[in-house]
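Asks: Alright, structures below, take your time with them.
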Structure P
Amino acid sequence: MSEKRKPLPRLLFAAPASGSGKTIITCGLLEIFKRRKLACVSYKCGPDYIDPLFHQYVLGIPGYNLDSFFLPPEQVGELFEEKAQGADIAVIEGVMGYYDGVGGISVQASAYEIARITDTPVVLVVDGKSSSLSLAAVVKGFLEYKKDSHICGVILNRTSAAMAERLRPCLEQLGVRLFGAVPLCEEARWESRHLGLALPGEQAELRVRVQALADQLESCLDVGGLLELAESAPLIRKRKKQQFLSEVKNIRRIAVARDEAFCFYYQENLDLLKQQGWELVPFSPLHDKRLPCPGISAILLGGGYPEMYAKELSENKAMLEELRTAGRQGIKMLAECGGFLYLHEMLEGTDHVCYPMVGLIPAKGYRTEKRSRFGYITLYDQKGQKMFQAHEFHYWDSTLPGKDWKAVKPLSAGSWDCMYVTDTIAAGFPHLYYNSNPEWICRFLQFTKHDRK
């Protein structure tokens, strides 16, 4: 007799808008759940690759993305269930405003759609600074905008306990539960910059700050009530697991750039590579003098902040030559956004100085002083064949962004040429979601006679 399935306790923390504090509150609660010896798995709605780094920092295990632009809803549900196996509780962090989705006029890929796909109770984190009774109107609007809103509770951020208690009857008569209020406090103030929160490794004493934040949230939030709400989540509809690619037995090695300058990766992309027989070997373009040995068959250069470390990257001439040699040998290279800029001949740093880089892309990366591209895109090759679902978010641009593929904005007339694609290099600003076309990734990376010895 098969073991009876049990509901997975789960919560989704969303907000009316970006900047409401959902990332910090999510991280503080993850720390609290960890203290209570709960095996917790975390997810981020949408294409963000920074917030999952904070989840990983707190939990010590990778965080994942749930994105219904990158994948059809059925596959999103499969991914959610697969990564939650063995967990005591699943925590999902929303993206932007709760109903904000593709094109700014759709709920596709919104936190709301993820809540609906995973049938997860939602707690709305509402920034209460400079507001009082109007907060009830905000919550009422979010509850009524969609009949199946899944919103069950509210946390007031930057709000005093006294004001929260005065507002409690006004909120709870709407049919939601107030789980407390987080006051203005130093513990909930983390560093930010142009692409979002400063990375965990760059924030001094972050571990101490996380602990202090968790202490603060323990004192002002109804954690027991939040766990009760998580446990009220229904049994997830059983989905039939789809196998898109067979697992590969022959092990090959791919060098993955991992340091302060290169750190933006979708965990699902890395998991796909491992499933297909790739051993992921980390290396640092900043600090290492050589690529990993023994031999590698491919190199993955992710996004990040090479512009902030342009001088140091340029001064590591040994690594630059290693990559040039790998390029001449035909080692396969996947480079996205920051990794793409690193392959340029020149890169302008945040200090406004231009530095020599690897030189496999005959172009210069330069500062624009404003956001160049932002948002979801679908990529097509020159024949009009759909290639990948992807995302762009960068403030630097290139004199040669590529023209082998075309990026098309959803629900918009916007499109542009992008990507530099040869037999051995696929590089450009788009962050590719591999599972939207795993066959192409596997074909591109397949064994060649040029494998590094």
Structure Q
Amino acid sequence: MSAQRQMHLLAYLKTGPTANHMGGWRHPESELSDLLDPARYEHIARVLEAACFDGLFFADGLGLHDIYKGGFGVRLEKGGQISFLDPMMVLPLMARATRHIGIGTTLSTTFHQPYNVARMLGSLDILSGGRVAWNVVTSTRNEEARNFGMEALPPRELRYDMADEFVEACFALWDCWGEDALMLDKQGGRLVDASKVRYANYEGRWHRTKGPLTIPRSPQGRPVIMQAGSSDRGRQFAARWAELIFCPQHTKEDMQAFYGDVRARMERLGRNPEETAIMPQVTIMLGETESIAAERAEFLESLVDPELVLAASSSALGVDLAAYTGDVPLEQARGTQGMQGTMDRVASVAKSKNLSLLEAARRGERDLIIGTPDSVADQLEDLFVSRACDGFVVSPAVYPGMFEQFGRSVVPILQRRGLFRTEYRGRTLRENIRASRGLAS
């Protein structure tokens, strides 16, 4: 391991009761009374910044999940992943409560326009001092499409073709203002040097925008780009654009295969693979001893409602598992919906446990990294040093306690081992990411 390379940590959040683990919201220590309170989000931002996390980001969706049994009842009543607030309204609060940590949100290229996205994210990057990340998604469910006047999602390949243009258009808009265009010269009577502002004049097949933006250039120039595509086309999109890649691989071997594949794609595109951090998602359960940690994990699993598992798996795969009989291949039954990462994960579980795809999909496997702070640090170190990843997207089992425990007990161990930063070294999110990778700003 290079002495300069250090681990990245990114927190996975939702503006709702749970983040991925479907039993977490029912845990006695999970806080629910402040779900709609700004203080909830300010607090977790401070906790994560105190632990020197690279950043935090919100997963988000633009509709209530209604694939399972043709309705949203199970997901709402039993506590599935729900966004009760628009993350774009929450992030400014978190930025105001902190100074260093990166803040990110998920925005779909299928349902927005480049000008609006570029303007929103550019504004937030200015107000946060250059700490914004954009998790670029193409969306995965038809109920979202119907909320925007569409009958169904476009085909997957087309969605990514449109997303390429969308990001190209945003980059063109973010480059409209020169770094020193804003003069604010009272004596000379010049507010802006107009010669340093230009039109974007972007024209593609699906997106076009003239520009320029009405807002000046932000501290980063553009947000840090995140992406989580696992299909062949999604990986190619990530290799072209992403600086942070969020991957859902199931085993160390799967992680290493994904890692090598994406880095090879980047090289073929002429990008330096070291410029992108690849991070699998982990959910951690800590205990004072291994047996205590195992008991806590077992208790947490007992809180998961089996029907909610089916509903969640249905949404992620794009197939109603209450009605699916296996008469046609699962891949075919999905149509244009579902996440390829979930499909890959189901296939991995099926292979490792000798199950059919349908059996694995209905189980809804939830991986936990379980142990004492030292043994959890050992497991994270092994994956990092073996080049299975560059860090981790940490998802809370119990909110906010897991993040608080992790920051107090695991992070100091990683820091003592030289695996993780002890302070922020950059001014912006991008500078902090590059510093951990041993790259110049």
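Asks: The value 34, 27, 21 for semi-axes √(5λ) of the Cα gyration tensor in Å was derived from one model only; which of P, Q is it?
Replies: Q
Asks: Consider the structures P, Q: one of them gives 2.4 for distance in nm of label points 7 Å out along Cα→Cβ at positions 284 and 356 as calculated from the coordinates. Say which.
Replies: Here the read-out was taken from P.
Asks: Name the one structure among P, Q that relative contact order in percent (Cα under 8 Å, 6 or more apart) of 13 was derived from.
Replies: Computing relative contact order in percent (Cα under 8 Å, 6 or more apart) on every structure in P, Q gives 13 only for P.
Asks: Which structure, out of P, Q, was Rg/Rh (Cα atoms, Kirkwood Rh), for residues 108-155 alone derived from, given a value of 1.10?
Replies: Attributed to the structure labelled Q.
Asks: Given that helix-only ellipticity at 222 nm (-39500 (n - 2.57) for each DSSP H run of 4 or more, over all residues; to 500), derived from a single structure, equals -8500, which label among P, Q identifies that structure?
Replies: Label of the originating structure: P.
Since every read-out is calculated from the coordinates, none of them should be taken as a lab result. Here the structure is a predicted model, which means the values were calculated and not measured. Cβ atoms are built from the backbone, for glycine too; each structure is taken alone.
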